[in-house]
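Listed after this line are the structures, all set down as structure tokens.
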Structure P
């Protein structure tokens, strides 16, 4: 029975099935609930407003192949992120199989280590962009292309028939070129191919070191020629306009100041090497898991434990199977004086990591685990995993080795699961934010400059704001009618100076007039969208300080309150959320802007009748004002007491009603109500 289990679990088809189940259980649950992130927004905005072919122009400045790919795929899939995510997951799984295949070809008796390497790649926590569907399809396809290319190139070395060698080698070179045209900085993985070639000849022949090196270089020439062709095209024929993707602009500072720039690049290379080898397995898990609540933590832990056992079972069986032949292997290695496989993995892994990330460092890019820049860790993950497993392989105690592998798989699976859940939550919060804006603002004037604090996520680029706004309010335009900016110190200073600027984002022209600023905020995940009136602002007790700094420049009249409402398209923003408190709050705020106090009071009555209530105390303000200005003072008072529970909120409310009392309201009830509010909150 034991031999039968060993026989089953050592078959490649069973190992592939286990890896498939492993990947599916990590990434498939909740995949349909993942939406747009970062660059996805400007992709769908361009494709929707100007057609899929616009994506070709969109990427023409740096990666034209990406544009053709995404234009073609978008014409089939449209804006739905789900099929893109499925394609990305398929690419990652097939890349893992190719990774397994290339390692088995070079080290045929190390199936356990190769299986571990494939599993580590599937769950590599240094790359958390599996949740990005549209924009990251080229990254995933580039990874599959290079993995398949390296696997085929090593397979060429084993094929005896010349015509098969030529066909397989040609296909491998084509895939390598496809990878480079999709992601130019993946060219560094050619160093990984070179090391695998070298150790293949080292392990499968009795050549001397010099002969092995000579043979490796000669065999590598076709792939070196392909890389040289791409480098020539990229350097001398193609004109890239984005910094970091133009070879001349990248290399010029190094030639002008070789000592200073060279030492700076060397320091960055050392730091980023440490990041990708060790930081990838520690920093992202800490960042993701540290703030996880108990409700999300334990389900992810349970899934991770099951999947860790799923990986450990074949690893243990494979190791036992390999140990049965260990004595014979040791005799052969001693006779041949070959380096142990662990040392080979450490050497090839370390030097391949350095050479793989070198193009990134030269292009002034660095691995950053706190944002989408962790994508730069993805190509080097293959080499880093080899190094890590080589180090683990040096551990003499099998139980210690197994424990280390189990712990790494466990934490990595939990990191990927929690990361996916966080992005599912971000999708819901994002869709709610834009739906709430549509409830609050029937229309927004052209040339408005929106600054937003969405609460559940922090935008990194302005297109994460202007793309959804223009898709809601100006979907028929082939250009932006409303601009935006990320909220930071620079945008605050621009507002203070009243600057008028512009920006072109991959063929998207954005006009930014800080004199027409509109500030939107959602202070917490439980808050509703709040529009700041710069003439008379009131802020939530939980508000971000930068919103307070810029709030006085916000012009609420950029919202057109009496226009026909714009309904967000379900294709981008999902179905309309249930009409809970936030729906009524937005409608009350709109009635407040229209000075429709009777309508406001009616909306408040309906909200209370439905049992709705505010989580953010500042959101009771329009209800209190609506009741007071319609003469319903007794009903306003208990909700006004909630506004007094925070001293600063009470202070703001006093100022707000005092300013409103100076306005020329015609209704006697309104005048009396405002006076009552001033007395209630200021005395």
Structure Q
């Protein structure tokens, strides 16, 4: 019989609906039962595309004997971390405090009131890998609960007090961050930079789009300095290495979650919406800076992948594609030499050389050692070398590779596809809105422009209720009170869409979101912003997210949104909240520089001149002016294209008087004469 999870909408929870475990979703019912029966709670947190979550589910949660122990000794709660990031972050803090590290699946044992007393990640069914077997752990903790209750509760009390004190702690202010701070941050990134393969630190390697975006923004300020050139070099080298490695899908476009090695070669194969939309923007901005068409190609291929494989018919974007297919990690994506030979036909040798395919293979799955000779495709062959080797012109090599890629992709589409997590999250879709809107503006692609407009309309219709955002949507149902990331990411996406369309209604909605952030999420006593609203569900902790994870920190995103809307609406008090956020972490920024890319961007924004570009006139005649602006990387310029110049302070006195297009460039409250031609505007915007 299905358990209670059968009534949920989360694909991850539904994956566990047939488990013999008597699962509860997060909610009052589970806690009430735990209190009534005096049982501890076993909280299991994961997400649908998490490979090790699947492993533990198969080994333990699908096993009747293990499930019997769980059902007898515990009240069991299953949480989708993407659906409830607030719950996840609370207990991830506990896990990190107890073990010094974190990850998923997350396994937490706690008292009926939600206070944790033991936590870990993956536990094997039997002792091994330096971890206790899950069944033995279940029995041991049950015995502790029944025979040493005072000891267990004392531990829970101590852990909870530590976490609550940490959540309330205000970091020392230190000196106000400045360009000197961000320049020093670039130097620290340089110390962590992998000069051979790009990226920061050792394997496993994550793409860190917020940090790359920060480095690009420093280059825009320090173009001619050593710091600026260093920042750009790190970005360009990393982007090229990622694009040619196996973490990038060489056939279908889009990036996997991370690379298990230091060379961006072998990925952890799940494809997440948030990674791809953030990376698309970084590649897009790098294209603006360098003019490298290869970066623009990656943007198009990545966004096209999202349109084809993650877009919902209603206009939103689904969350992720699984790493596994037919229960085997990466099976959908990897190739043997024989499979390449069959798919590529007469160009098999060229295909193997281009994609780095060998008989031995470059991918091993420890769970399936019998599967040998499998290859993750890369694109690191030297074009000129291949042209010489195969007696072809370089252009002919590229033409043949393109034809081979089409044939191989057709073969791959005949395989069993990875599972789709088809829930739609407001926050991640806010990131997608920014990516499609900016790409539509910069590349001039009508498909991306339409996708952005339809996405904004979907969010308005589906997750916006009575002046509030809801976090998740699936099959017509919107659920879970919106979090800080929902309000800020959607608000920032609306700002980017306004830069494309000039529709002031978009900025007005962003303003509504921002005012809700100020009234419901801000800590008026200590400064900064909480993850959850003041009138939301009461959890063990009410935390303030300052560190970037795979997505921007909530406080960093709030700082950026306050700065953008402060510039557009001439509200210096809104900009001051970014200073407040930066001050909260001033003495931590340079101690853990890779965790603060978004707040470092906000500091760059604060230090930038107050610059605005207003383009007024008929839409069809504005295009050439807008293209002149889109060709340039202007990270902190408030761009406002509009036919009627109404509704914003920056439009005052700039109403069009004829069919002529006028472009006004102002910086630090000083305006130039309006540009009357695209060439004049380009000159004004040039450094």
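Listing for the model above:
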quantity	calculated
Top of P, Q by Kirkwood radius over Cα pairs in Å, for residues 23-262 alone, largest first	Q
Top of P, Q by volume of the Cα convex hull per residue in Å³, for residues 239-446 alone, largest first	P
Test item: helix-only ellipticity at 222 nm (-39500 (n - 2.57) for each DSSP H run of 4 or more, over all residues; to 500) calculated as -15500, pick one of P, Q	Q
Kirkwood radius over Cα pairs in Å - highest-scoring structure of P, Q	P
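Just so you know, all these numbers are worked out from the coordinates, no wet-lab data involved. Keep in mind it's a predicted model, so treat the numbers as computed, not measured.
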